[in-house]
Structure P
Amino acid sequence: MKLIKSEKLEKSMYELQFSIDAETLCAAADKAFKREGKKYTVQGFRKGHAPRKTIEKMYGENVFFEAAVDKLYRPAMQDAIEASGLEVIAVSNADVTSVSRENGIELKLTVVVKPVITIEGYKGIEATKKNVEVTDEDVSAELVKVQDRNSRMVDVDNRGALTGDTAVIDFEGFCDGKAFEGGKAEGFELSLGSGQFIPGFEDQVVGHEVGDEFEISVKFPEDYQAEELKGKDATFKIKLHQIKRKELPTLDDEFAKDVSEFDTLDEYKNSLREKLQSDREKQEEMNVENQIFDALIEKVQGEIPEEMYEQEVEESINNFAYRLQSQGLNLETYLKYTGMDVNAIKEQFRPQSEKQLKLRLALEKIAELENLEVSDEAVEEEYEKLAKQYNMEVAQIKNLVAETQIRADLKNQKAIDFVKENASVKAEKPAKKTTRRKSTKKAAEEKTEETAEAKTEE
């Protein structure tokens, strides 16, 4: 392969002109004849025994040259890209301009290259960090969640159903005196007050007891999904089989022992407080980091080719499909259930993919400007970390993930650390406390105390 010319076109486009010499072409054509000549049928010769010249006379003198071009083209294209020194991200167009026994092959390639990015002002990026405070109310709320997770359902047979109960019912719906599709079920567990059913349905189950058979009247909303039921009056025949209520465990030391490694409820509360504090601090660190990332993205200057955005979107979709597989789904099934097509999911992933791409380009440029380098030891440590994470041998990981990718990821992380270290992060000013008027009760209590003190002094 010989690179003839590398010419810059508009934006991030280049045209590469290159050639393959006649000797290489003819050698490849000879191999093509030996490989494919047997498949040609020529009258007067047994199949597979016709001379090459006879086949070329009958099927065209370039018949084996075409097969040779197919074999030579792709490796020559890769050699031309490497010889150009360009960081090619996509091939936009490829043409074979001429093929001849005397001059070999001439080819033309239009490629998309990584854009030239500029970025300024990445030092001293301003961000605001909120003050993190965990209140007693926060701890109590978290404790209620744990209490709810450890609850159990018990049967109720001595009263009517209440909001918050679960009612096990059979029901059948009628509209204009006729049963409608999807309006019938048996043994359905309905959480009363959840808003699971259309307005008015659950409210009319409340108060009924186990064994009751009754009718309720409702009106379907105007925006109901079933066109034939929108705004229609309906009647449901219902039989109540079972009422269940949630029984919460008592919040005491025994509860703490059951749900944690602590012996007392106070110790468990303190651990919840510490965890909430840690989680919120981590969340706030992420919030600060996102502020910095958004600022970096805004500072990226350069014409980013559409092909790079498309590649980023495809990568995001592939990662999403992989996560679906781990949950026992595939992308095709997901699209079917959600009513989406490939174009719709691409549009869904597009905004975030664009941000990810711009951020990566920004970090790469910063690493370049600040001469950030990654040691061989750091690369090896990362391979070992990945091997441990995926329970694989280091050699296996090296076969799956290129060193260049590992090095690029580590370099980007160094760029992140650099920008964060040089950012101007200010604590959010606490909200001004407002002075409230004392309640009548509080004022009366304070007045009573003052009177008592005065009498004591007397």
Structure Q
Amino acid sequence: MLLIVIAYMALMLLVGWWAGKFYVKGMTDFLLAGRRLGVILCSATLAATHFGGGAVMGGGEYGFKYGLSGAWYGVSCGIGLIILGLVTARRFRDLAFYTVPDYLERRYGGKTIRVLGSLLSLVALVGILAAQVLSARGALGILGITGNTGAVVATLVFIIYTTSGGLWAVTLTDLIQMTWAAVGVILASNMVLGHTGGYEGLKALLQAKAVGPEYMSFWGMGTAGIMWLLLPTVMYTLIGQDFYQRLFAAKDGKTAKVSSLVGGIVLVIVSFFPALMGMGARALANLEDPSMAVPWVLQNLMGPLLGGLILAAILAAIMSTADSLLSAATSHIVKDFWIEIFHLSEVDHEKELLRVSRIFTFVIGVLALIIALIVPGIIDALIYSYTMYTAGVFVPVIGGFLWKGATRTGAFASLIIGSIVALWGILSGVSLFGAPVEIFAALISLVIFVVVSLITKSK
């Protein structure tokens, strides 16, 4: 197993070096792959950005707990990309921005709303990146690599190839990683079914363990459970910098739209396989910890060769998300802060900005590693900004896109109040009809957005 994982990491480093040497000549190449991504690369990197440790390890855990409806997290990610393709992808690509806050400033005017949106997104991206480091540590624990050694090595690999080749390296490795991860989980789930006597055998074993009929239903989680997974996931997908960076990197608006649709469909399909792995673990083992479902399958049902390939696939899923987060965070630093503070020209200072981009890519990656290994408790606090960003920024972005009457004051007020309500909900534990905090915070943000825009429009 170990040799396969080492070979996989070496391949990622080679691709990163190659991309940096032959494709990256300036900042636009580094941050947006020269705006030259075709459908295959763009679809793969969009899907890979969602199909990370959460989708594979978490999908297995959800499958263990909820059955076939455990696939809904990954399916929600896919639906988010499909809606992105149908609603905003083409038009946003045609605007040729670098970041989502670019759009906020252009749509409403003024830099304050841009800075606030950038800060919330940046902090969240670093927090989620740190969480991916911990996922890598957990995956490598299957090899018996305990402690922080595995996490450090895996993290340094994606930091190095991302620093070397920027978004070109990220997209090229994402194509390999997404393909590897998809094939890996499909093989693993088929091995599970082989040990249970097929799907009917799996059902029989689970029924013998007294699971209810809802366990074998795609709708078994219930409407409320599904909606509370679906809505926040779709909301973030529609405004997430890690996704829009890929849309801005597409060669044209049509490519951005088609790639979002293709990536979404791929995600919907592959999301069922981790859930099947979790269901198989429940049928064949007596695990007390659902999070150990996927590791149990690898350790007990796979031989060294296949187990190594599938473990590398899981690492591929984790690293494909991590490198996307790292690249997205760098784009905020360089485009939303560095260029603005020092008043640099993207054309006249492109080589300088390329150097700055590489420096910040490395620094952000190392920072996430330090957070994950030294102060892991802060990760949850950082990820709170993910919720605040979604709650505060969703309405100004989508509302500004759909409604010409939206005003700067309305957008700013909705961002501030939406974020504050989300933070209050997080700290107090308050919810509305059991909804995730970003849902009711976004509803309040929407009311503020409309009312304030109507009031200020007449002035």
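Read the figures in this text as sums done on the coordinates, not as results from a lab. What you see is a predicted model; the values in this text were computed from it and never measured. Cβ atoms are built from the backbone, for glycine too; each structure is taken alone.
Here are some notes:
- Once Rg/Rh (Cα atoms, Kirkwood Rh) is evaluated on every structure in P, Q, the highest one turns out to be P.
- Structures P, Q were shown, and relative contact order in percent (Cα under 8 Å, 6 or more apart) at 15 was computed from P.
- Taking distance in nm of label points 7 Å out along Cα→Cβ at positions 35 and 283 as the criterion, the highest value among P, Q goes to P.
- Test item: helix-only ellipticity at 222 nm (-39500 (n - 2.57) for each DSSP H run of 4 or more, over all residues; to 500) calculated as -25000, pick one of P, Q: Q
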